[in-house]
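Before anything else, here is the set of structures, which you'll find just below.
Bear in mind that the values in this text are calculations on the coordinates, not laboratory data. A quick note: this is a predicted structure, and the numbers were derived from the prediction, not measured. Cβ atoms are built from the backbone, for glycine too; each structure is taken alone.
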Structure 1
Amino acid sequence: MALQVLTSLLLPCLCSAAISCYGDQGKPVDWFIAYKLPRQDHTPEGGMHYMYQDGNTGGWVRGSALMNSTKSAVGHTVDQLYKSSKSKDVAYVLYNDQPPMKMTNEVRGHTKGVILLDKDQGFWLVHSTPHFPPDSSRQYEWPSNAFHNGQSFICVTYPFAQFKEIGKQLLYSTITPYDSSVPDSFSDDLVDLKSAAMKKEVTAPPWNRQFTLTSAGGKQFTSFAKHARFGDDLYSGWVSEALKSDLCVQFWLNSRGILPSNCSLAYHTYDIQEISFSSTIRFSSHIDHSKWCVTLSDTPGWACVGDMNRDKEEMQRGGGTVCSSDPTIWKSFRTLVSNYSKCK
């Protein structure tokens, strides 16, 4: 009995009172990945459906709610911000290079995310959705511009100490914060997170940083973050070489200066053209704004979800991706690749 009590004290808290990623069943989870599907019909619910996975689903399952509902995994998770943001016992940073209700002419990192934590733990949600989410003075809602295209989300629950490292990653990727609060009681421990929330950035090389984060449940996720002065494509210039495998990359194919598939290096990088969840859920990358990549090799297989495209402009911008070598996550993304462009 004494051993059981000691063990319970050492385990992470994924209880309902703790700040955490929340899954599709309305309960705290260690991590989840959500994939909002492109709008494929003109019903009122069109564009709000998503696919979902966490450590208990064994791969993709249909989302149990709609993306614009606080019953969805993303909605429930982000909704914690609006219920706790006035507390001095929490810290948060909302960042988006296309912030909601604001115009910005700054050319900073191509980054989008939400951080919310207390002194025990919190979550880091990395996503691809412009103008999302609303700032802390409002309430959870889905932006009207984001119904049509696909979007990606990865949420991981981390213990407090890991936010020191997350803060460093954000200094490399040069986020555009539009709403933040890092109270004095957090500042001594989270110096870099506070600095990132004030638009500070790294000022000396190296211009990229790879770090393996450990979730509250003990699962490892590798974060890649690059500064603008890295001066290369995130995927072909770094991630494929770091993971030692050819990569298939899903990104927004409608921007200017798209980088073609690259076979000039030891490991090749291919642009995905079509995604397929099933015979009835298939769509072109041209209507998919999500940002993810998957290794062609399964030894081990890696899958990453982030916030960067492959184009000439973003070679000169900060950003990053979060990767996992979990075999189930890898397989779930690898099977989505229906077609990709070969090298010319």
Structure 2
Amino acid sequence: MWSSLVIPTFLFLSFSSVGLAPDPGSATDENDNYPPFWDQTEGDIAEFPVQNNKTIVDPWKYIDRLRIYKILIEESNKYFASFGKNNTGNVLWALTLLYGKLFKTDRFSEPPKSSRCAYESGASSCISVNSGWGGINYYVIIMYFLAAIESEFLGNLPYEVELLSQEEYRSNFCYSVEECHAAYPQVMDIANRFYKYLQSRKIVSTTIGIPQYDTDEDTVIFNMWAVHQAAIDVAKPKISDVLFYVSETERDFTMDFLLAVELVEAVLYCPHFETMTELLVGFPHRLLTDQDHNVLTSNLSRRKKAVMTVAKLTPEINKSTGGLFLTIWKKLMTSKFAQPIGRFLINRLLLIPIE
């Protein structure tokens, strides 16, 4: 019975979302779409300092995590040349652009209401171990990074990579290939599968001197989102304590947004640069306060209200159906016929016109 209600429910939500209040502003300038300091960061692991024959990476520094993202983007670009011009078709842009958005919206700062690790600190900014988003993002990018090392996707590195840890909440995180494999073998296997698939691709043609690989778009997008979700599943129970440092509205939005992302992942939503830039226009541009609890009366833009509404309603609908809503949605979206419909509904819900 529930399967016959999933898509009609989304159709209702998608058309009702148009009634949100007018948008007082527009999208940011194109140059602001990249994460802050992207152009000043090299995508080369040799840029990290070396001490005692070890490459030292501090994952609690914004710029160090940014460098990891750029390394993974640059090393994998060749496999996505046919997906978009100027390397815009790389599926890892989804993760990279969200990382920059989290930094710009002060979601890596020390809560509550502290300037420590804030965006205004610039390139030297830290990522607070007391930031819920910082902890979630840690698992996403570190699983990708360590799997890239283990699978030798980054080649034969001259030095062992050492990740610096924070003593506070030390047990909440893993800091090496061995440690992460021991604690979360399934997640590391899923991440390795992503790289092994890319490494198995062959050059099938050349366009304007650029090799074109036989990368199947649906397969690589599925693998990419699978790593993302597996990492989030590990991270969510780890950050429950630190989320109490922020407002109840921000705390609820964090968990609701992560659940709503599963709807997006299930339709194999295109994670390329342009599509994710457009999608992230609706991500709240600041930490939410308890005054934002009533979404429709807040002073946020129309697009941001749409994202918050979907994020808020997804767990409510899922709970009211005993968890069947999300389960059936995911099952329906395994169909090649249903996926385009699912993507249409997601776009209708989240990409409402900006006025």
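Quick rundown of the values:
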| read-out | value |
| --- | --- |
| Ranking 1, 2 by FRET efficiency 1/(1 + (r/R0)^6) of positions 41 and 305 (r between Cβ atoms, R0 = 30 Å, to 0.05), the structure that comes out highest | 1 |
| Which of 1, 2 yields 3.6 [distance in nm of label points 7 Å out along Cα→Cβ at positions 201 and 313, calculated] | 2 |
| For helix-only ellipticity at 222 nm (-39500 (n - 2.57) for each DSSP H run of 4 or more, over all residues; to 500) computed as -4500, the structure of 1, 2 it came from | 1 |
| Structures 1, 2, by FRET efficiency 1/(1 + (r/R0)^6) of positions 65 and 185 (r between Cβ atoms, R0 = 41 Å, to 0.05): label with the highest value | 2 |
| Comparison of 1, 2 by relative contact order in percent (Cα under 8 Å, 6 or more apart) - largest value held by | 2 |
